[in-house]
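Listed after this line are the structures, all set down as structure tokens.
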Structure I
Amino acid sequence: MEIEDIITLAIETSCDETSCAVLKGGREVLSNIISSQIEIHKKFGGVVPEVASRKHIESINLIIQQALDEANITFDDVDLIGVTQGPGLVGALLVGISSAKAIAYALNKPIIGVNHIEGHVCANYIDHKDLEPPFTSLIVSGGHTYLAQVKDYNEYELVGRTRDDAAGEAFDKVARSLGLSYPGGPLIDKLSKEGNPSAIDFPRVYLESDSYDFSFSGLKTAVLNYLNQAKQKGEEIVVKDVAASFQQAVIEVLVEKSIRLAKERESRKIVMAGGVAANEGLRNMMEQRGREENIEILYPSRVLCTDNAAMIGSAAYFNHIKGQISDYHLNVIPNLELKG
């Protein structure tokens, strides 16, 4: 069998999406079924881990069968099983890993535990068929903010990371303080189109002059202080202006550090990944700066920015052809880091 014909069955259950996908090679998606729990968790204002785990248990077998049916294959056609090992919620991850190990054992097929963050990067290989390393990558999601140099398909140099709140986490917390529902990031992005990004001068935190790390906790606090002071003074709070000003403060830092790293490493591509990569404000500013610096900006389609099994299947495939493989002792690692 040619390596590009390998059929990968992939499972993703790191948070509140139950997903299963079938891929041919690392770039062709035959199916990508995603069952979201957003409506369930919205009433709580965020993800409840125990509820998420129970919903994964209820959904996983059905989602796997739907993925096989849509791809028009059976278990006998599967060559490789990929599954998210971490980072994520421990109970949620266990549902996916248990299912993947059972399938791998029953089929006597190799299994590969995938770093969820690496999966987000690999989503770009699906949408951009000619994309190959090396390149600079900005990975921004609800729980993680990383700047990395992608040297090979499974080789990463982690250059910068958040020291406190991740970008997506800051979006959700500020959205909650503005009375917006969960998840808050897309709502702030939508409101920002109507607001004035220069209305409020929120801080841009760049840290040390040579640092590629991020910090959004101070910005989040500045927004909360502004809202509290406005309420105490009886001043009108223009929610769309607060949203636009906050978003502008976040994306300016993300963009400038990404561009600086790409120029320093003489990289001609910046590849964005993760849920916040779907943010239109971020995409627009990054593309504008990319044109100014002659750097190509790439990002996945919106469905592949969110948590999904197709990206996990792509990562599993590229790890497999590089000789990396797991075994039946594979276990979850809730705080798994992105490693080189």
Structure II
Amino acid sequence: MALPLIPATVIGSWSFPGWYAKLCADVAETPQLFGPADLAEAVDDAVRLAISDQRGAGLDIITDGEMQRVDFNLGFYQHLEGLQPLPRPRRWGPPAHDQRDRYLCVAPLRAPRGLQIVAEFQRLRSLLSAMLGVEPAEVTRCVAVKVPVPGPFTLAGCIQGGDVYRDREEITAALVPVVNQEMRALAAAGADFLQLDEPSFACHPDRPERFLDIIARTVAGVDAKISLHACFGNFRGRAVGWRSYRPVLRHLAQAPLQQLALEFASREMAEVELLASVPPPMEVAVGLVDVKNSWIEPPELVAERLRLVLRHLEPERVQVTPDCGFSQTARHVAVAKAKNMVEGVRLVRRELRASS
């Protein structure tokens, strides 16, 4: 569908409603209390709310809010064969990335039933079809939709190779065909805008040239617009890496992609000048609101940040997002931030129209 100049969107996840977060915790603790129809109804309702929140905020491109996932990537390990869960080394105290689930390879990695993202997309399309009163195949002509996909290098970060794989690079190589197959299946199912989530790229700036080969193999043969989201981590609202794109951006800008999605707001727009090095026609989705705080950026500040971006990129190559997903943000904060982000973008659109 036709999009306005400088579309406003989200990275992927939306804030879980409180009741849904409680239900997910209850299901994890006492799964025997819930039948498949109970779970399907709850997920449907949560996705409907994510759609309603995003459309109500005025976003031009929406997602399913990742309501069908555990975090942006942590739930995908259940679809992989060859893994054994490891005990968490630390459960108490301030949150940090050492509290994430980890796995040990005990056999070659396989995903015989895929990563189930196609089913997520089909649920989103079905719900939108009913809400809009159109056939499922017509949904993406009426509402622009983006589907996030976890990248193989980031997925590999929670896996130890054991006696099966020597290091993270071998684990990544084993996961590349799994992710590639899922992306191809999504495109075949009608998803025309995919986002490859690889925050670990920016957090591991050594040997950035290797990322080009990983990306090329991951997206090979995928008939869709592809964005690459590279941030600095947001587990429990905390970053995990040195927050600089300088070592990796020129490499990522050469990748066979149509867009890069980068965070700037939490870094007070540091390194925005690097955007001038991104060659056309590649787009950049710029993070202009900070998901790691609860302060609601006023539209005027979003507009000011966007004007700074436009000193380095043509508006036709810019989309506006929050820095990262809203999964770690309270819902009322996410809604308010999204609304102000949209209004800030509209302020700049009006200025551009007036000056043309």
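Rule-based calculations on the coordinates, nothing more; no lab input. In this text, all values refer to a predicted model and were calculated from it rather than measured experimentally. Cβ atoms are built from the backbone, for glycine too; each structure is taken alone.
What the table below lists for this structure:
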{"quantity": "Distance in nm of label points 7 Å out along Cα→Cβ at positions 23 and 303 derived as 4.0 - corresponding label from I, II", "calculated": "II"}
{"quantity": "Distance in nm of label points 7 Å out along Cα→Cβ at positions 15 and 263 from the coordinates reads 1.7; which among I, II", "calculated": "II"}
{"quantity": "Entry that produces 0.94 once Rg/Rh (Cα atoms, Kirkwood Rh) is calculated, selected from I, II", "calculated": "II"}
{"quantity": "Value 0.70, calculated as FRET efficiency 1/(1 + (r/R0)^6) of positions 55 and 167 (r between Cβ atoms, R0 = 30 Å, to 0.05), assigned to which of I, II", "calculated": "I"}
{"quantity": "Read-out mean count of other Cβ atoms within 10 Å over residues 175-182, computed value 16.4, structure in I, II", "calculated": "I"}
{"quantity": "Answer label among I, II for the case where distance in nm of label points 7 Å out along Cα→Cβ at positions 191 and 247, calculated from the coordinates, equals 3.0", "calculated": "II"}
{"quantity": "At a computed -12000 (helix-only ellipticity at 222 nm (-39500 (n - 2.57) for each DSSP H run of 4 or more, over all residues; to 500)), which of I, II", "calculated": "II"}
{"quantity": "Structure (I, II) behind the derived value 26 of relative contact order in percent (Cα under 8 Å, 6 or more apart)", "calculated": "I"}
{"quantity": "FRET efficiency 1/(1 + (r/R0)^6) of positions 207 and 295 (r between Cβ atoms, R0 = 30 Å, to 0.05) - structure with the largest value, from I, II", "calculated": "I"}
